[in-house]
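Every number here is computed from the coordinates shown, using simple stated rules; none is lab data. Since we're looking at a predicted model, the values are computed, not measured. Cβ atoms are built from the backbone, for glycine too; each structure is taken alone.
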Structure P
Amino acid sequence: MAKIKSGDLVQVISGSEKGKQGKVLKVFPATNRVLVEGVKVVTKHTKANPNTGEGGGIQKVEAAIHVSNVAIVDPETKKPSRVGYREETVERDGRNRTVRVRVSKSSGKDL
């Protein structure tokens, strides 16, 4: 179970973009990287493609950053926090199942 998932609000805790907050757009578990909205915006030069009709040019796109450089934002305090887990028993289809729930370490609230 990944500690940071797509759609989470995270804050950059290290690097040149330190202090910026944004929503996680995509997670790349194979390389331990995340794509965060508005963080590490780079300039990308694209070539024109006659097959799709797209013209070339210069675009601003987000680049992936390492997952260790971001921390999830606590929904209560709006500050970065570590992630813990709590196990709950939930009844599904007439059977009891154990489910892991992500919890903020600083406030104890569910994420």
Structure Q
Amino acid sequence: MSGEWSTGFCSWCAEPGGAATCLYAWCCPCCAYGSEVEKLGAGEVVCGGNCYGACLCYYLTSLIGVCCILHMGTRSRIREKYGIAGSSCNDCLLTMCCPLCAICQETREVTKRG
């Protein structure tokens, strides 16, 4: 599975997680992001792999409109960890323009490979 994402960016109902992952991200993106970071583990990304810390960080940065900076770093780390092709510029665009799709894709990836 290395080299590319195991599911598409807009594969909202793809397994693992299916529609439940999409609904979770849509209802509470901060919590979905926190859950994703926790699955990565301590020391992998900002907030030390703590669900609550990551959720709070995402929420606070979203209040000032810069949660994409935090999220971009996490997406880049996931790509690096699993050898997925891409760029920081692409990560920035995806997390800024459609953060919910990015959270869903990243969550599926971490679940499959974790």
Structure R
Amino acid sequence: MACSGNIMDLVAGNSVVIFTKSSCCMSHTVESLIRSFGANPTVYELDQFPNGRQIERALLQLPGCQQSTPAVFIGQQFIGGNKEVNSLHLRNELVPLLIRAKAIWIWNGGRN
């Protein structure tokens, strides 16, 4: 995937990265969903981050990125935004993806 070096530097070494804006409710929803499985994503709020506008422009250049936030990377791969993450969740593909990325180790389906 061709991607801005700056973005890949921020994504590198993190199992889950979410680019957000503090005013974006969809970003909060995606972050909450991912955290609900036990993952601890690295979150960059673009409106409070140095070079946030530059990063936002680079995100919009990614194939399939129709809006800059939320922009979710799992296992250093660009997944997409709210629609794509929720689609993965509804198809029961989000948890296995989080496990493969080592964002979570095991999932018991919410049962204790």
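Figures for the structure shown
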| quantity | calculated |
| --- | --- |
| Label whose coordinates, when helix-only ellipticity at 222 nm (-39500 (n - 2.57) for each DSSP H run of 4 or more, over all residues; to 500) is calculated, return -11000 (choices P, Q, R) | R |
| Which of P, Q, R yields 30 [relative contact order in percent (Cα under 8 Å, 6 or more apart), calculated] | R |
| Winner on FRET efficiency 1/(1 + (r/R0)^6) of positions 52 and 92 (r between Cβ atoms, R0 = 41 Å, to 0.05) once structures P, Q, R are ranked, highest first | Q |
| With mean count of other Cβ atoms within 10 Å over residues 44-51 derived as 14.4, matching label from P, Q, R | R |
| When Rg/Rh (Cα atoms, Kirkwood Rh) is computed for each of P, Q, R, the largest belongs to | P |
